[in-house]
Structure I
Amino acid sequence: MPERDGVTAHPYQSLTPDVVMDALASVGLFGDGRQMALSSYENRVYQMHLEEGGVVVVKFYRPGRWLDAQILEEHDFAQELMAAEVPVVGPLRLHGSTLHHFGDFAFSVSPWRGGRLPELDDPEVLEWVGRFLARIHTVGAVQAFAHRPTLDLASFGIASREWLLAHDQVPLDVQSRWAKASQQALDLVAGHDCLSGISASPEAIQRIRLHGDCHPGNILWTPLEMPASARPGPHFVDLDDARMGPAVQDLWMLLSGDRQQRSRQLGTLVDGYEQFRPFDRRELVLIEPLRTLRLLHYSAWLARRWNDPTFPRHFPWFGSSDYWQGQVQMLQEQVEAMQEEPLVV
């Protein structure tokens, strides 16, 4: 990283509004000066108004996170989905490419799409989302990613735990309890072949190309009462975490509430899903292991990004003894949850 006045500067500190405008101009699009930073921690994303009219979204990828080949696989996946008329917002092809470079940054330009968070307590909305997830997975199952990683125990769980301990991220007063709870949790995750990667039998749970981070914030909903020019229903954004994994990864993050509520929500999602694609019920046992892996990965993600000034500003509670004590409790709860019967639909 570059130094400023003897202090190491994060690469994004050089991404000034002028640099954003110049990057957009380098692909033949000229902003009228109006730009707004959109909510994104991993990357930097800006809504830009163009001189000729219209609005685009410019996404600057975090330096060092993905190789160009991995970003292009994400773009190709989005293009496949759009060709299949799945409502995914993918990057524009400008000057023959969807990926561009300006200075030290790789970036893409996408059309702007409005919408609101989906009302997931509405069964009709859940069923609608389930139908489109099945269509995403139908395309995702056609072929595998060649460059993007797999959601598995090694990358999300073991690597996260080892990094946190090796870099002394867990305070000493909590470290032994967290280390014990995290190891117990990972030992239970390891019992699932689909996540541990030890089985390649024909009967194994299928791993397909996924959205990968399908939480409600990555689904924008266009209400039915919108003008006819706007396509009603859900459209999916941010394939930045697309990877190989079991289909249920794109369903479980849409569930909330107690066990009865989650079971009912999941049943509605699957009802919609199975209008287009069968859902393998064996994957239901993976929900709590996947939640456990996300829990560990999230802590490691925050710690690894701490030199980015936006992280201490938006996550001031991270790293305290109280935070890690809360993580111990959640991991212990996950150990119990993984030993319970899975949800039934």
Structure II
Amino acid sequence: MSQKVFVSAQEVADRAGVSRSAVSRTFTPGASVSPETRRKVLEAADALGYHVNHLARGLMRNESGIVCLIVSDMATPHRSGLIKALTEQLQSAGKIAMLVNTDLSDGSVDLALRQAIRYRADASIILSGMPDKSITQLCLKSGQRLVLINRDDEQDGPLRINLDDEEAASRVVTAFLRAGCRKFALANSEAGTPSLMAREKGFVAAARTHGLDVIVERYGWTSYESGRVLAQRLLTQSQRPDAVFCATDLLACGFMDAARNQFSLSVPNQLCVAGFDDIEQASWASYQLTTFAQPLATIAQEAVLWLDSKEGANSQGRAHAIRLHADLVWRGSVRGG
């Protein structure tokens, strides 16, 4: 097996008959170099198979261009959509994303993050409320810039991006009342993330302002199967609800399938259902789920813009927060939409 050989800038310079600095200027955007010199350098680079070592160049400026994405539940539709939006924004900004999966409960998460730090990652983006807060501390201690999405960490330094989850959930109550519903329930997972609990809190509080109690049921992970189990629990109660707010669309999809297939309920005629996230499946004909759209493109844009800004580079000791609006998307799972 042959050993891989990396071509140096000096070798390109020697073949092109130019200086080493001319090679550097050729591959530096905006640098001054004559058309003839550029042609010679590019021809030599192509012949030798030369590629600029951006990592080495960045480290000379104390930057690697690497951004860690610290993720849980990456297989869920919402999380994969957010990863897609972030990687597109990072690549457009000339950065490289390094993924750290935090679903595992052993020490491998801490090990993976420490390894990313050894690669001189400039920043980390924590995509959910699941990873332990010690991960946030580890990133900050390593001198990384840090973006927290849908978390409630209070320390200064990171940029925190959250949605108006409580306010959005209160709008579900208005939608259900308009549909003529009066027996409310909320289906949630046991994940206990800040965003999920904020939705639960906002929905229950808004219902109580109208003199209505809410049956709250939590079960398992935030998954389709958990939604099916939650339907079995809520729809077998003596006071069966006529409207259910599911804390995520994935829960809502499982809930709706169980309601129809196991309890022969018509949605929305006998049961109104709303979700949150506006995943692709929410618009499918079999669901037509009324939900809230998370502004994934805006979240990604705000995160990358801040990391690239002077404010992001000098963020230690100050608080930065952005709260974004979630738009209500009316579909056929709630009457009167």
Structure III
Amino acid sequence: MNEQTNQAYGPGSRDAKLVTVFGGTGFLGRNLVRNLAKRGFRVRVALRDVESGKFLRTMGDPGQVGLVQANVRDDASVEAACNGADAVVNLVGILYQSGKNTFDAVHVEAAGRIASAAAKSGANNLVQVSALGASPEANSRYGRSKANGEEQVKAAFADATIVRPGILVGAEDHFFNSFGKIIALSPFMPLFARDLMDRQGASFQPVYVADVAEAITNSLDDESSRGQTYELGGDQVLSWRDCLDITARETQRLCVPVPIMMWIARFYAFFLELLPAPLLTRDQLRALEEDSVVSEGAKGLSDLGVEATPIEAVLPSYMARYRKPGRNPRLQTTS
């Protein structure tokens, strides 16, 4: 929705489009809900635990952001959450499996269920958020499940827009913040080597979370985006070693990369998987054996009207917290 249309409708207006968002309390979800509200959409956030999402109401005008209870494993509650929506966005995803929350249950079955409900409700748009590197041939179960989820969505909602973001960067990210926490405790940083000669590790294309939220929002009023797949990566490709060097620079700390062969890392990951919230899993290591970058010729951020924000413009505002006392300048705020 452009600014002129936004002004005509006004925030929370009854004439504004209603968007149902599944997974609105997550890192990307919070940014998306804020952006949708700012652009004048009415937002309905579908949550298993409504109490956990109360803070989202403050992101819009009174009544603009509403919360409804929904379990993505239950047809009736998913259909109720989609009822009357002009558009549906599915952000639900997990990084590791736990109990009933398996990759197949969350990334495949739930994605298909939401797509079916969106089609049944008469929604004009469905945006399925997948992941960069999703493929039936991916090394990781995570990557394969994301690809299978895309197929389930297309089967139920042929004109769905598929969005595949790279690693999300921002103040609350789990990527550079993890590096920051490690380097604040020890200068020795793991570099997961794919073979004996590897000193760079896998390559990534991190993307600013606010850029992805903006791209998704833009797609809702862009009819040409329907049925398309977008790979959303940042302005540069970085190796694992590059990410370690950036962490050292932003935290002003010594960084000593320690190459660790994948088979050794998997041995330790086996035991880490026993934790309630694993720091690392064997499946995540399998994903690190492959590069996660935008495919040549793929549609990207620019096709949805977004210019990639350089990560150098984002990282200083939150990585400075990991500097030694006396080296921590006044922090800026960012999404």
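A few notes on this one:
- With distance in nm of label points 7 Å out along Cα→Cβ at positions 141 and 253 computed over the structures I, II, III, the top value is the one for II, the highest of the group.
- Comparing mean count of other Cβ atoms within 10 Å over residues 21-28 across structures I, II, III, the highest value is found for III.
- Kirkwood radius over Cα pairs in Å from the coordinates reads 21.7; which among I, II, III: I
Values in this text are rule-based calculations from the coordinates and carry no lab data. Since the structure is predicted, the reported quantities are computational estimates derived from the model, not experimental observations. Cβ atoms are built from the backbone, for glycine too; each structure is taken alone.
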